[in-house]
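Visitor: What follows is a set of structures to go through.
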Structure 1
Amino acid sequence: MRIFLRHRVFWIPLLALAGIAMTAVLGRSFLSERAPLRVPDLSSVSEQAAAAIRRAESKALASPDSADRRGDFGMVLLAHQFDAAAADAFQSAAKLNPTDFRWKYLQGLSETAHSRATAMQCFRAAAELNPSNWLPRLRLAELLLAENRPDEAALLIASARTLAPGEIRPALAEIRLLVMQKRFSEADTAATQLQERGVVVRDLVELRAQCLFQLDRPAEAQRLARELQQESLPAAGWNDPYAAAALAFSTDPADLITESRSLAAFGNFRQAVWMLQAQRARAVLHPDFFPVLARLLLESGQPTAALQECDEGLRRTPNSSMLHHLRGSAMFLVDRNTEAIASFRRALELKPDLALAGFNLAHCLLQTGDRSSAITTLMDTLQAAPEMSAARLMLAGLLLDESREQDAAEQLRILEQLLPATDESLLKLKRRINK
């Protein structure tokens with residue numbers, strides 16, 4: 001018994017020492033997952049941005065084992081264009097929670113501008129962690145296209161299209177792939193289908209213009225080239241929910257406006273409205289806040305709410321031609337034509353070349369039976385925007401109703417230079433004139 005006790009007493013200190021050693025090893029391993037927070041030089045940013053970054057840093061330091069707090073810190077940094085520091089934070093978050101694909105995905109976004117190779121590794125890792133999500137493989141495909149590696153990109157794009165057949169971004173990547181493969185007719189057909197779904201982004205217009213030049217349709221290509229000169233035409237940009245979540249941390253109201261426009265360009269009007277309304281206190285400081293929000297509300301079928309935003313905006317900026325135009329559109333949709341006409345006319349007084357206001361004014365005038373004024377308004381509109389085929393088609397139809405066949409035929413001649421020969425509206429007008 002004494003021998004047994006002596007052995008037991010001997011082993012207890014050894015076990016205790018072994019436990020201490022194991023704790024030290026595990027502790028070093030665990031602590032290594034918690035890399036020190038990398039805080040960039042904040043001297044060049046606004047006070048609001050610096051304060052937001054410091055708050056996120058404090059939360060991350062207070063919860064050193066939380067991947068979410070590290071990830072939030074990274075998103076704040078990414079939203080303020082500190083990409084390298086953001087990448088470090090996302091890498092640390094990924095180590096703390098290696099099963100959450102978001103952190104490798106966001107690390108890939110942060111690395112894209114600086115190291116495509118590292119970004120590709122991150123997107124591959126994110127795709128492996130979440131095989132059912134199309135975004136990581138599509139981002140990887142986009143980088144492969146940028147590296148002129150279409151064969152590798154093709155498989156990923158096809159996979160993304162299968163996973164998300166209704167999503168617009170994979171369709172846009174497929175069009176870019178077709179252009180790279182010199183399959184211009186197929187690319188133009190696919191681009192036209194996207195435009196018919198209401199997608200209006202700079203990337204799509206650029207791709208379609210390339211196709212039309214290659215297909216020897218210069219008049220249509222030049223019309224699109226003129227569209228590209230519009231500063232308001234948004235890029236596809238950050239249009240995905242994880243990038244949008246990062247941008248929501250931005251203290252710059254221009255970022256919120258940009259993101260909402262990008263969402264709207266892809267048809268996500270309700271999400272864009274929600275984003276602006278959720279961040280209203282910040283976004284309202286931007287001069288485009290009320291015009292953008294009112295337009296989004298109109299596009300999402302909420303004319304009464306749009307009218308309220310227009311009225312609020314006009315109280316602040318009474319000479320905004322765009323707000324008067326949008327107010328007219330809202331009035332028209334709630335059957336207040338007289339007030340709509342007054343709003344459109346005020347918009348044109350402030351900005352005579354605001355072609356959409358002229359086009360919509362003509363619609364209102366027709367609703368009130370003033371056909372002569374509608375024709376005059378359309379002619380004035382086409383002086384400001386001769387490429388506006390919708391206004392020219394309406395004018396041609398009204399001229400035919402007035403038995404002015406020769407004038408209508410002149411409009412048809414111009415339309416044949418603007419529209420493809422297979423356009424259904426153009427063919428219908430030709431049939432009417434030929435009768």
Structure 2
Amino acid sequence: MIADHSISQRRKIWAAPAAVFFVALALRLLFVLALDTSPALEGGDANWYMEYGHDLVTTGTTAGPVQTAPLYLIVVGSVQTLTPGGSSGDAVYTYTEMQVIRILQAILGAGLCLFAAELARRTFSQGVGWITGFVLAISPTLIIEAGHLTTEGLFLFLLVGGLALYARGQPQPTVRLVAAVGVVLGLATLTRAILLLFPAAFVLHLFLNHRERWIRLSLALLLSFGLITSTWTVYNALHWHRFIIGGEGLLSFLYLGAEGPAAPADLDSELGITVEDDADDRHDALREGVVDSITSDPAGWAGHRVKELVRSYLQPHNTVYFGGQSVKDAAADWLRGDRSLAGLRDIISMPDFGYKLLLYAFHYGGLILGAAGMVLAWRRWFDLLPLYAVPLYFTAIHLVLLALPRYLFPLYPVLWVFGSAVIVQSWDRFRRQPEHGQRHALFRR
């Protein structure tokens with residue numbers, strides 16, 4: 001009888017996480033294997049990732065120094081190496097290789113939902129956890145993301161995984177656990193180098209909440225983080241005789257943030273850089289361009305940075321997947337124009353309007369509810385510092401560097417953690433009865 005009760009309890013514990021994972025996985029596999037089976041193979045970042053990833057894995061080198069962090073290149077290159085067959089003609093990769101990577105990303109996307117659910121459960125409550133997990137599982141933005149050959153899926157998996165692992169160790173983290181967090185964050189940084197300074201948030205959290213052990217715990221986290229990220233530094237020092245931490249491109253993103261987005265070839269043309277110029281020439285040209293752009297009109301530069309950041313916040317990620325006219329721009333034109341029913345019908349009849357509207361609903365739902373949750377939970381900022389650090393960190397970084405909706409996408413899961421807490425708290429108040437028989441003070445210390 002006791003054994004039966006124990007089995008029943010274990011089933012209940014695992015039922016919700018399993019449901020989150022399998023719903024998320026099924027929707028992503030449905031997308032990559034049935035709804036979007038033949039995305040374009042040519043052009044864009046995908047070709048570059050696949051070409052350089054294949055070269056890096058098979059030969060240990062590339063046509064030139066790689067400015068980005070290497071982990072996604074290694075992942076896609078490994079898939080190409082292990083997948084039978086090979087590309088022919090001018091194709092950089094095969095359909096089979098592409099689909100294997102997309103299936104892998106579907107699995108990582110389902111794992112992300114599970115990590116986010118665990119993070120929300122640990123920081124707020126079980127109800128908040130499962131709402132977070134299911135919202136992200138059915139999120140069209142994240143479902144579409146599984147089909148893109150870009151770094152976002154792997155990066156979010158590692159970032160949220162690191163946050164969930166750290167939350168799992170509270171309120172008594174061990175040296176081994178925080179060292180593991182450092183490893184995961186290091187891998188995330190080797191996916192996108194923008195995360196290089198983010199471990200400082202964990203060090204501050206350890207200082208504020210574990211004062212008696214914070215030095216030892218911080219050293220464990222930073223040493224493991226440094227060991228992982230230094231592998232790329234060592235490779236570049238030995239192979240290319242260049243000093244790189246995580247990745248390059250800081251000056252490029254500073255310049256693009258000041259002047260506006262541009263393709264690599266267009267950027268080189270603006271700066272007067274040719275193929276004969278070496279890395280030092282490019283570095284000097286970028287530095288001079290950044291200084292000239294900012295010092296010539298500091299107020300204009302600051303205003304441009306704020307406007308671009310706000311636009312990136314307000315534009316949902318992955319709407320470009322559907323193509324056509326922007327729903328946001330069409331609605332703005334309608335509000336400034338005739339405001340007629342005929343004009344409104346034209347907007348509603350736009351191709352893929354329903355799908356785009358769904359992306360906007362999830363985006364603005366997370367943005368508004370997440371912001372409300374962050375405000376309501378401010379009394380717990382000591383405890384929730386790593387969560388608060390995600391929107392604060394990426395906002396501060398992209399206030400200076402180039403801001404695009406995809407660059408702010410790491411905020412999306414974290415905002416829905418806060419947003420789900422608002423939903424649970426509001427529902428409890430509406431019912432006038434607490435979850436599990438006692439009132440949850442989700443936003444109080």
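Derivation of every value follows stated rules applied to the coordinates shown; laboratory data play no part. Computed from a prediction, not measured in an experiment: that's the story for all the values here. Cβ atoms are built from the backbone, for glycine too; each structure is taken alone.
Visitor: Here relative contact order in percent (Cα under 8 Å, 6 or more apart) has been calculated and equals 16, so which of 1, 2 was it run on?
Guide: Details: 1: 7; 2: 16.
This figure was derived from 2.
Visitor: In terms of FRET efficiency 1/(1 + (r/R0)^6) of positions 46 and 102 (r between Cβ atoms, R0 = 25 Å, to 0.05), which of structures 1, 2 is highest? Don't skip to the end; give the middle numbers.
Guide: Values: 1: 0.35; 2: 1.00.
Looking at the calculated values, the largest one is 2.
Visitor: Taking mean count of other Cβ atoms within 10 Å over residues 206-213 for each of 1, 2, which is largest?
Guide: Comparing 1, 2 by mean count of other Cβ atoms within 10 Å over residues 206-213, the maximum is at 1.
Visitor: Could you tell me which structure in 1, 2 was used to calculate P(r) over Cα pairs in 5 Å bins from 0, in percent, for residues 254-349 alone as 2, 11, 15, 14, 14, 12, 11, 9, 5, 4, 2, 1?
Guide: Source structure for this number: 2.
Visitor: Just checking, which of 1, 2 has the largest value of distance in nm of label points 7 Å out along Cα→Cβ at positions 38 and 342?
Guide: Numbers: 1: 6.0; 2: 3.9.
If we compare distance in nm of label points 7 Å out along Cα→Cβ at positions 38 and 342 over 1, 2, the biggest value is for 1.
Visitor: Can you spot which of 1, 2 the value 123, 52, 39 was calculated from, given it is Cα extents along the principal axes in Å?
Guide: 1
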